[in-house]
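Novice: In structure tokens below, several structures.
Read-outs: derived from the displayed coordinates by stated rules, not from any lab. Values in this document were obtained by computation on a predicted structure and should not be read as measured data. Cβ atoms are built from the backbone, for glycine too; each structure is taken alone.
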Structure I
Amino acid sequence: MKTRRSRWLKQLHLWHWVSSAICLVGLLLFTVTGVTLNHAADIEGRPRVTTRDAQLPESLAAALSGGPHTGRGALPAAIAAWLSRELGVELAGRDAEWSAGEAYVSLPRPGGDSWLTLARPSGEVTYERTDRGWISYLNDLHKGRNTGSVWRWFIDIFAGACLVFAITGLVLLQLHSRNRPSTWPLVGLGLLAPLLLVLLFLH
């Protein structure tokens with residue numbers, strides 16, 4: 001019996017410290033950004049807006065004028081490649097909104113926003129980029145806002161590791177609680193405090 005309990009304790013400690021190591025940096029990030037999000041109105045941001053203009057070559061302007069008149073769809077590959085070279089804009093997986101007068105591409109991202117328009121048939125290009133600073137960038141990472149599928153996968157894996165960390169910690173508390181009488185009152189306080197706040201102040 002002691003051997004089995006000892007084996008379980010070793011496994012729980014192993015899972016607990018491995019999951020805590022995986023979670024450590026993520027927990028620091030999400031804890032700090034939890035505070036900054038909670039005080040977003042008190043933290044002044046100074047957006048920096050950059051605007052650039054360009055002109056498509058005649059051959060590409062002709063390709064632009066021959067695009068769809070309405071709806072959504074990707075820019076022609078040659079135009080997307082030219083914009084990448086000239087403006088450093090990555091358009092992979094981005095659709096444009098086509099109308100009779102222009103093609104408009106929205107380029108949201110963490111910590112800011114950007115967009116570009118291509119006038120038809122003149123080929124005039126306007127690109128605007130807004131940066132809201134590092135705090136806004138980290139806040140958007142916290143929310144998973146405009147971060148793409150890879151970051152969403154990271155959040156899911158991180159949440160799973162946190163769950164393992166919390167469950168193994170709870171089981172370890174239970175196993176050691178006999179020698180630590182304050183264990184369950186403290187756990188109960190951790191449950192009761194937010195519950196009372198919700199019941200008394202959030203309606």
Structure II
Amino acid sequence: MPLVPSARLSRSVSTPGGQVILEGPLPREELQRLNMDAGLDWFRPAWRQKEALEEVAAMDEGRVWVARHDHTIVGYVVIHPPHPFERWGRDRLPGILELGAVEVSPAWRRSGLATALFSLIGQDPALEHYIVLATEYYWHWDLERTGLTRGEYRRMLQKLKGTSGVQPCPTDDPEIAFHPSNVLMVRVGRYVSPELRQKFQDLLFEKRAQPR
């Protein structure tokens with residue numbers, strides 16, 4: 001399918017730390033002009049994470065939304081094609097995107113920024129042409145700093161990401177089935193073709209498709 005570009009969206013949110021701008025998707029050139037809050041270091045050091053955001057923004061199907069205070073990124077959400085080593089990206093099916101990393105700096109948590117970012121993403125009309133999935137594995141979760149149990153963290157993520165339209169979806173994927181806390185979440189856009197819907201259904205339950 002041809003690339004369907006996202007509309008540029010933005011909104012302002014009042015927080016205890018000041019006014020925060022939510023916007024995206026941002027091109028790489030704009031990301032390069034912004035600073036990165038030092039607390040955005042859950043996946044890798046903040047400076048390296050900023051490089052990773054720039055790499056995603058440079059992809060044809062990469063999308064980066066940010067929450068920024070003045071010229072400093074204090075939170076972000078990314079969407080990109082699924083990794084080829086995962087079931088969802090192995091066949092490189094056009095029209096499937098992955099809702100990837102999300103992070104808010106600890107100093108800015110409990111300000112509603114993550115929820116507002118996902119709500120903004122859900123308003124992007126381009127996503128009606130795609131299947132968007134989110135893979136949630138408990139070993140990626142910030143349980144230590146949040147103080148949440150695995151069950152609490154999963155429920156929090158489902159509620160949070162659900163504001164963008166993704167919902168829990170059954171699958172026999174072994175990574176998801178490895179632990180009951182893991183979950184696959186999916187949003188099927190209204191303009192997704194029947195052919196892509198069927199191919200994705202086959203990916204969800206590969207064991208059913210295997211000959212006996």
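Novice: Output the label of whichever structure in I, II has the greatest value of mean count of other Cβ atoms within 10 Å over residues 49-56. Before the final figure, lay out each step's value.
Specialist: On the way: I: 13.0; II: 18.5.
Once mean count of other Cβ atoms within 10 Å over residues 49-56 is tallied for I, II, the winner is II.
Novice: Turning to a different aspect of this structure: Looking just at relative contact order in percent (Cα under 8 Å, 6 or more apart), which of the labels I, II belongs to the structure with the highest value?
Specialist: Numbers: I: 25; II: 17.
Top value of relative contact order in percent (Cα under 8 Å, 6 or more apart) goes to structure I.
Novice: If Cα extents along the principal axes in Å is calculated from each of I, II, which structure is the one that comes out at 81, 42, 26? Provide the component values of the computation, followed by the final result.
Specialist: Details: I: 81, 42, 26; II: 60, 40, 27.
For Cα extents along the principal axes in Å, the value 81, 42, 26 is produced by structure I.
Novice: A value of 37 was derived for percent of Cα pairs over 16 Å apart, for residues 73-128 alone; which structure in I, II was it taken from?
Specialist: Only one of I, II returns 37 for percent of Cα pairs over 16 Å apart, for residues 73-128 alone, namely I.
Novice: Can you tell which of I, II yields -8500 when helix-only ellipticity at 222 nm (-39500 (n - 2.57) for each DSSP H run of 4 or more, over all residues; to 500) is derived from it? Don't skip to the end; give the middle numbers.
Specialist: Numbers: I: -19000; II: -8500.
Corresponding structure: II.
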